Structure 1
Amino acid sequence: MTEKVVVIFSGGMDSFTVLNRALKDGKEVYALSFDYGQRHVKELVCAENICKDLKVNHKIIDISAINQLLAGSSLTDDIDIPEGHYEAENMKSTVVPNRNMILLSLAVGYAVSVGASQVYYGAHSGDHAIYPDCRPEFVMKMNDVCQIANYEAVEIFSPYLHNTKSDILTDGLSMGLDYSQTWTCYNGRKLACGKCGACQERLEAFADNKAIDPLTYES
């Protein structure tokens, strides 16, 4: 019997690669996307289209009401998206308080309900500098908790936890993935800005792989 897994799927290039890695690994994938009030909600349109193309079971869950409790992030509040690299101090404004713990908890509940043994989660080493809930110690502790939180143990699996975004792209390109289907920019405009931390890291990954990003940028 094929092993079932839940993939937290934002519609960005990292989770797109994770989703396809799970499929390549022979898993029966249940993709789960969240509308948490992010201004780059365009990523959810990408997620929906990708899952339709791949014929993957997909749910988009509206949890935007949580923003009544979680204030202060430029991804969800009326705060300018900072420009610069992820390692810059100003990028801390893109942290949504406790976001990944909430998303993982919901994904684990879904995994138990469908009989999935793992939740695939796209944290990577490029996130470690600025996002505490993408660091190995966080993933390890969440995994420990999810072994005992239900009668059925669920593993939090981050296949690229110790890899860079460039490494992730290398794997994706080796699988022949089309990244024009994905959205990375933190601004929710028609074109990617090319200046926010997400865009800069994406562009660096393509440059490192001597490949051309298929997205069109404002600048």
Structure 2
Amino acid sequence: MINKIPQAAVPRLSLYYRVLVESRGKDYVSSDELSKLTNFTAAQVRRDLTYFGQFGTPGKGYEVEALKKAILSILGTDKNWDVVLAGVGNLGTALLSYKGFEKQGFKIICAFDNDLRRVGKTLEGIKIQDISELGNTVKERNISIGIVATPGEGAQEVINILIKSGVKAILNFAPIRPQVPPSVGLLNIDLSIELERLAYFLTKSKS
């Protein structure tokens, strides 16, 4: 079943959840209302939710609290996840300082770097460890999710260590397209590419 679910449906679920959170005081919400708030069609909303089960009551719509609970369960954010951070430069420091992750059930519990000027320091209650300790620490703490915020050089090696140590899902900010086995979930976020998309939009809007 999971192979039949479009990959784009999952981030849309996250958006539906955020809209539901803002639906304070409402017991039910319709697909038309979700459509207006998310800019997806009502048909798309219904189709996305149908991939994961039968929700909604004819004539009433979706029960807000029940649908919120169901989406959290589908996304796996109805429980807490420990996260490892590799790379504590400017971007890594910002990620470590961001409080929104814990609210969504993700907690960075250890951080690593190869810069001796950073190793041993404590940021946001986390002592930065030497990158050489990465593999053993991930194994000992049984961490499944990793964030990579290292420079491109050496990023693949760090990712290899994470995978070998048991990490099954990686959020990669390094400016490379790493190789990972099919059993590992990988999301690449290249901020430069996103800025280039905006520059393209601005250029075309002026033509």
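Bear in mind that the values in this text are calculations on the coordinates, not laboratory data. Just so it is clear, the model here is predicted, and its values are computed rather than measured. Cβ atoms are built from the backbone, for glycine too; each structure is taken alone.
For which of 1, 2 does distance in nm of label points 7 Å out along Cα→Cβ at positions 47 and 183, calculated from the coordinates, equal 1.1? Of the options listed, only 1 reproduces it. Look at FRET efficiency 1/(1 + (r/R0)^6) of positions 151 and 199 (r between Cβ atoms, R0 = 25 Å, to 0.05) for each of 1, 2: the largest one is in 2. Looking at relative contact order in percent (Cα under 8 Å, 6 or more apart) over structures 1, 2, structure 1 comes out largest.
To which of 1, 2 does the computed value -10500 (helix-only ellipticity at 222 nm (-39500 (n - 2.57) for each DSSP H run of 4 or more, over all residues; to 500)) belong? Provide the component values of the computation, followed by the final result.
On the way: 1: -10500; 2: -12500.
It was calculated from structure 1.
Across the set 1, 2, Kirkwood radius over Cα pairs in Å, for residues 39-166 alone reaches its highest value in structure 2. When mean projected area of the Cα convex hull in nm² is calculated for each of 1, 2, the greatest value falls to 2.
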